[in-house]
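Alright, structures below, take your time with them.
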Structure P
Amino acid sequence: MIDKDFLRKQIQRILEQSDPATTQSGDESGSDQRRGPTTDKIGPGRYSKKLQQTKGLADENPGELMKKLSIGSPRGVTPSEIVINVLKDAITKTDEMGAAYSPPSPETDAFGRKGGFIQTRGDISIRDAVIFLRLTVRGARNAGVLKFDDKVFVEKYKGGLLAYTGKKAYTWNDKAP
């Protein structure tokens, strides 16, 4: 027969291991790993016809896409400034983009990284809004407008979108990107 005290100790040990309040990750308690709101992923699915056309331009004729979006020579010193200015040009110089997005406003995460917060307007879904701006960035990269090594991320953030540069996706307000 199994001793009741032995069972209690085993159950208690198992419960303590699975309790997130007593579990520590890495070399720190986890309190400094994330601060403030973070970005989210968009759901899977097919591109709409309009997004498929934009994807084709971004991949096969990025210069034409830049011309349609009125994106010229990049302005800015840092990669983040350049990305924000490219998106600002597309949004403010194109009626269709201006109807779908507000111009980017500067945003800084808890660890000093800079990005641009973009609010959607009209009836565009967040998913389509994120995809369209990602395709815009892809077209700018393929057209040679974005000439830096950092990756550019466009992600859901606080009911809108966030564009920022870095090495890894979904690291906004995350200590270890």
Structure Q
Amino acid sequence: MIGHAIVLKNYFPKKNKVTILHEQFGKVSFFVHEKHQAARLCNGALIYCEVVKKQSLYQCNFIDAYFVPMHGNVQDLYFIHDILKICLQFMPDQMGMIDVFYLVTEIYKQLDQLQGCQKKIYLLKLFLYLGIFPENKKLYQHVMQDDQLHTHDSDVLLQQGLRYCWNSDVNYS
């Protein structure tokens, strides 16, 4: 199946293994046969690829990177790192989660314009889509409505929510 994916982790040069978030198959890992293909992929890159499922394994026959989220802002790199880490650590293997894929691509499209509170909201939304979220109605409403009016109280609420999610003991991998 030819489609889009996000490189979550490239294990090159130790291994020719790559873990991606595929728009249809979800989080899958496969081995890249040609070292030069694995070397070209960086964590966070959007790729166009042909993924084939063979029994319980996946094989990638074609890879073309078309977007790499590299900006001069160090905070954006930390933010991207957090997104990739959440997907790697909390997303179940081989389960299609198209809403997670689209959320990450939406984040990439707006990356230059995102403020700190908006980044926190996106991280919390990602956790929510993965089933990790505190039972807090006010926080849920804030995240789902994506309020543009941010106050000190809302920032404290977002920080508490993120602390809860990061400390969750849920780990599907």
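Here, each number is a calculation from the coordinates, and none is a lab measurement. Here the structure is a predicted model, which means the values were calculated and not measured.
Matching task: 51, 35, 27 is the computed value of Cα extents along the principal axes in Å. Pick the structure from P, Q. Mind dumping the intermediate values first?
Values: P: 79, 36, 28; Q: 51, 35, 27.
Computed on structure Q.
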**Prompt:** Which one of P, Q has relative contact order in percent (Cα under 8 Å, 6 or more apart), as calculated from the coordinates, equal to 27?
**Reply:** P
